[in-house]
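In what follows, structures are represented as structure tokens.
Just so it is clear, none of the values below were taken in a lab; they were calculated from the coordinates. All values reported here derive from a predicted model rather than from experimental measurement. Cβ atoms are built from the backbone, for glycine too; each structure is taken alone.
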Structure 1
Amino acid sequence: MTSNIPNRLQKIRRELVEKKIDGIFISQAENRYYLSNFLGTAGYLLITGRDAVLATDFRYTAQAGIQSPEYRIFQITGNSLDWFVQLVAELKIKRLGFESGNITFAFHRKLYEAMNKAEAKLELIPVEATVESIRELKEPEEIELITKAADIADKAMEHIREIIHVGITEREVAWEIEKFMREKGSQSLPFEAIVASGPNAALPHHRPSGRRIGPCEPVVIDIGAKVGGYCSDLTRTIFIDKQDDAQFNQVYNTVLKAQLAAISMIHEGTNGVEADSAARVVITNAGFGQAFGHSLGHGVGLNGHEQPRLGPNSTDTLVSGMVFTIEPGIYLTGWGGVRIEDLVVLENGKIKVLSKAKK
């Protein structure tokens, strides 16, 4: 995906002009990769209107030169921030944006101390979600990788349906899923698989335990794969051993109806609040409003959770090129829960569902 880097740099440089800053200091790992194609685990980007520098240590300089030909590679030596002072001076930066959502207070203080020691004049300007707002709109190559990751998760879900049984533990199910996805080509998983059975299914982000799955109870399975650095996200709820349980059917059908209502109404220009409301009103009207305590969905890309957000407090408008989840749920303490999650992309103004696992 190196060929896309110049275009991404151009977008960042337009942001510099808009924010009236001379450059931006990129420290967040996914943003660093997105803008440089650099896969090392340590390094920073300094981007100005004319220059692009990737600063990293000896372990990665050769790698950086291969993966990031658009950048000048600067080798960091020692533990001090003298390299930062040197680069800022070389690039003649007076106002430097930094990723305020990623830089710690301690690191921010060290930057200031290094600049003061050198008697350098630099104004550090906090900026939020600058790269993330660009990442919201996926390029065709990105959507292709996300689709491949979604396909692996779909296949894993169908695989686990065939082997899950009464008596198997949540951890055993989670391991079978992870093993299957890695064998099918997934990189490290974007998040630990959620396998929540019986009462544990009332916990939206339950970690798999040694609990053995019993008969006649819901099992929420939330999984994701990763291909080329891009993630997928999928949830299905299985009911073991018996399919005519009245309470399960009522809850499941309500969640499914809510999800389909949202999918059917979302189009170019729908905002995150409207999308969430379309599902939430179905669940509320069925008497389960207090049991749907999370938002309807979130963006997926280099991170498993990113912009846009679909929820009661969202400020995002959905447009073509965005990839996000639609995942309503109902959670009843002491009984369990149901969540159904599909990964979708807005394409030519309309929803395209990427998740194919049966519901």
Structure 2
Amino acid sequence: MPEPPDPLSQRLDMITVLKPFDFVSPVLSGFWGREIHMRAWVLLPPGYASHPKLRYPTVYFTHGFGGTLQSIRARFAPVLYDRMKQGRMPEMIWVLLDESIPTGTHEFADSVNNGPWGKALTTELIPKLETEYRMDGRASGRFLQGHSSGGWATLWLQTHYPRIFGGTWSTSPDPSDFHFFSTIDVYAPHANMYRAPDGTPTPILRVHGQPLATFEQLAGLESVLGDYGGQVASFEWVFSPRGADGRPMQLFNRVTGDIDPGVAAYWRTHYDIVHYLERNWKTIGPDLKGKIHLTVGTDDTFYLDGAAHSLQSILDRLGGRSEFTFLPGRSHFDVYVEGDDRYALFDRIAAEMYLVARPYSH
């Protein structure tokens, strides 16, 4: 087993290899009428300074709901750097992207409520980074990885900007098919977020297969906490049309749970990834084949494995050459774990990315 990192040495390493990046986006600033900042950490590999002529494959990694710029730094930067330093992972540049905003997470979607975050990332932030750091600027050298809402964000970016990225490795993503919005089909006739057709409460959270909370309880909690920043409201800020009052329209009535079919139809047209693939495969398919990789537990805490099965099915039917891994019994929070190593999945994912970027290195 490799020796554990020395804390002082690791802190000194972080000072030299972890760079804050703060960029004022013209596209987003134009949307909001004020300066909007895009923030990230750029983690350089151990050999970056000693190999001044090398360009490195780059991974754009983003957190899930509740994550922040500081939490993604604290949780992931030391782990990723140490694994590269020990030779467990190939040397690449990691860009740790913050997707938190006051309304929740923007998920790098181009939204009528939050603004064009996907466009800003791909046309502004990435080009700016590639002028400042020695990044492999080819599509085959740019990769995406994210977990939960970050997993959905990376699926969205890969499918909507397929020529920019060489692949996404998304883990436990939020629903890519809203027929499987956790346990709810939002398109069903007379659909209700709180009750199944037989009247039973719709669960939203399970542990070891046992439901522990319902969607109605989640919505009630958010109603108490306020209008901004909750998970359900965050989805509406990303996915919903803008209402007459300038706010995103609610998918469902918070008292009765009844789903607004017009809002659900908007969600389907604009943000249902499975629907998007079905409609646009002839155009985007050639640039997407072999680029979608997804890992999820079969006992995902938020029932996200259902939508993943649907995504796999459509990609198989379309000839997408995708890779799906369903980990038996794993939840939302332990898909990276092997034995006593909490982050082991990073090693496999990084190796697969590097093989795309440097196919002749093995």
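Name the one structure among 1, 2 that FRET efficiency 1/(1 + (r/R0)^6) of positions 156 and 292 (r between Cβ atoms, R0 = 25 Å, to 0.05) of 0.45 was derived from. Among 1, 2, the structure yielding 0.45 for FRET efficiency 1/(1 + (r/R0)^6) of positions 156 and 292 (r between Cβ atoms, R0 = 25 Å, to 0.05) is 1. Calculating distance in nm of label points 7 Å out along Cα→Cβ at positions 164 and 180 for structures 1, 2 picks out 2 as the one with the greatest value.
Looking at Rg/Rh (Cα atoms, Kirkwood Rh) for structures 1, 2, the greatest value goes to 1.
Of structures 1, 2, which gives 0.90 when FRET efficiency 1/(1 + (r/R0)^6) of positions 108 and 172 (r between Cβ atoms, R0 = 25 Å, to 0.05) is computed from the coordinates? It must be structure 2, since only it matches.
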